[in-house]
Structure 1
Amino acid sequence: MNLTSLIVPAVIAGVLIYGVCTKTDVFTEFTAGVREGLHTVYDIFPSLFCLVVTVGAFRASGASEVITGILTPALGAIGFPPECGTLLILRPFSGSGSIAIFEQILTDFGPDSFPGRVASVILGSSETTFYTLSVYFASVKSKKTRYALAAALIGDITCALVSAAAVNLMLDQ
């Protein structure tokens with residue numbers, strides 16, 4: 001038997017022992033936590049559903065390839081690998097979509113290639129901006145994002161501009 005297989009039973013036993021020692025009704029607290037979690041899911045589900053449908057439509061329509069084709073000359077001029085253009089566009093919208101594109105870049109060019117390394121930096125230093133903002137603002141029931149979206153997009157743009165330069169500088173490409 002592996003030690004890691006004992007972690008979950010140990011945590012459950014620890015919670016039960018704590019409940020007995022503090023005379024806490026563990027089952028009631030557990031069900032209250034589940035109820036609160038379901039309310040949170042109910043609050044954020046419309047935003048997440050809309051985002052997933054929109055990203056699916058964006059990818060299926062071929063719009064990301066069209067935008068990447070338009071941006072390719074500008075990306076090449078600043079030393080950014082055009083092969084990472086689709087990743088750059090999709091990353092703020094979809095984590096799973098950007099990981100699929102990342103996998104394709106690694107398959108096509110290899111992890112030690114310039115596009116593979118730049119894609120790795122982008123994936124490691126950027127966020128799924130719209131997903132994160134929609135979950136956060138839906139969960140706190142706020143419709144005013146103020147500067148959050150602008151700041152997050154500036155961070156994504158900075159990531160794009162610096163990723164290729166960082167790979168060139170640090171890895172002597």
Structure 2
Amino acid sequence: MKYDLDEVEQAFRKYWALGAVGEDWDAWCDECFTDDVTYVEHILGNKNGREAVRAWIKQTMEDYGEIYTAYEWHMAGADGRVVVYMQNRRDNPEPGAAPIDFPGMTVLQYAGGGKFSLEEDFWSLTEGISTMKRYDAACAAHDSACKQKRTRRNWGSGPDWTHGADTYSASLGARRG
């Protein structure tokens with residue numbers, strides 16, 4: 001099926017704004033996915049249906065609340081396919097140190113009406129564990145309360161629409177919750 005490329009692009013920007021930027025997981029699920037969405041998560045397990053995605057994403061983002069998503073690039077096609085490359089980021093508690101990242105990639109399939117019927121996530125478990133250990137060591141050495149602060153100090157060099165609040169507590173999702 002062919003879609004208007006501007007329509008696909010606007011759906012993706014809304015997906016990014018509600019999820020990665022706003023961390024408003026209820027709105028992200030309701031406004032960005034079809035009722036019968038297929039969510040393929042190669043490491044953490046597949047989800048079928050919007051409500052299964054909602055239950056999983058809210059708990060996951062609570063469990064790993066120190067992680068946020070820094071945009072790198074995306075491409076969208078008239079076939080409704082969107083590919084986005086990002087960094088799964090934790091702010092380094094060591095003053096002046098670079099963020100602690102591991103890369104990820106997501107493939108989305110647009111279904112019309114502003115919603116996606118498929119999300120497929122790719123990331124390396126080895127790198128995810130390695131960066132978690134580095135982060136935990138940096139917290140122990142520099143700021144034992146770092147995880148609870150849930151800072152978002154470095155959104156990267158993407159366009160303004162890819163940047164969120166400086167902390168989770170200032171995000172749209174936290175303010176609505």
Structure 3
Amino acid sequence: MFQPEEYVFYGSGGICRITDIQTAPLDNMPADRRYYVMQSIHDQSGVIYVPVDSECVFLRRLLNREEAEALLDEIPAVGTIEESNAKLLRNKYTEAMRTHEPLEWVRVIKTVHRRTGEKASRAQRLSETERSFAENAKRYLYSELALALGLKEADMENYITEHIRQMA
């Protein structure tokens with residue numbers, strides 16, 4: 001069970017902070033159920049209620065500092081997604097994102113980065129769908145790493161690049 005003030009990855013909303021645990025916080029909720037009361041770190045205007053005992057909702061603990069540092073060390077070895085068919089590639093991006101795992105986000109980012117270079121060499125543009133997958137993967141990865149490492153999310157891309165450069 002998670003505790004108030006803990007950060008979690010919520011499958012439908014990204015990284016959230018648990019602000020409270022309450023029994024039936026709204027009138028239309030079953031009175032005998034407890035709920036996590038959560039707030040997205042990217043959209044603080046809303047509140048999310050998730051049953052504590054739900055098996056249908058994906059919640060996981062975020063990486064801690066040691067796990068984040070180990071992930072950074074693994075990035076150079078992470079391969080890209082190899083698929084030439086655009087529809088199948090989109091399906092593989094979707095599958096990777098649905099794992100809610102940081103290493104899979106890295107794979108998506110690296111694949112889109114590689115494909116951006118390939119398309120540029122042929123004077124083609126990357127699809128909006130691919131850009132969207134990369135943006136979501138970056139947002140999730142950078143926000144999780146920033147929380148684990150005590151850094152600003154806006155600094156993560158440069159931090160990761162510098163970390164990889166120093167490893168080489």
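Taken together, the values in this text are just the output of simple stated rules run on the coordinates, not laboratory data. Predicted, not measured: the structure shown is a model, and the values here were computed from it. Cβ atoms are built from the backbone, for glycine too; each structure is taken alone.
Assorted remarks:
- Among 1, 2, 3, which structure scores highest (criterion: mean count of other Cβ atoms within 10 Å over residues 19-26): 2
- Structure from which 16, 32, 33, 18, 0 was derived, P(r) over Cα pairs in 10 Å bins from 0, in percent, for residues 43-106 alone, options 1, 2, 3: 3
- Given 5.7 for mean projected area of the Cα convex hull in nm², for residues 3-90 alone, calculated: source structure among 1, 2, 3: 2
- Given 105 for volume of the Cα convex hull per residue in Å³, calculated: source structure among 1, 2, 3: 2
- At a computed -15000 (helix-only ellipticity at 222 nm (-39500 (n - 2.57) for each DSSP H run of 4 or more, over all residues; to 500)), which of 1, 2, 3: 3
- Identity of the structure behind 17 (criterion: relative contact order in percent (Cα under 8 Å, 6 or more apart), calculated), options 1, 2, 3: 3
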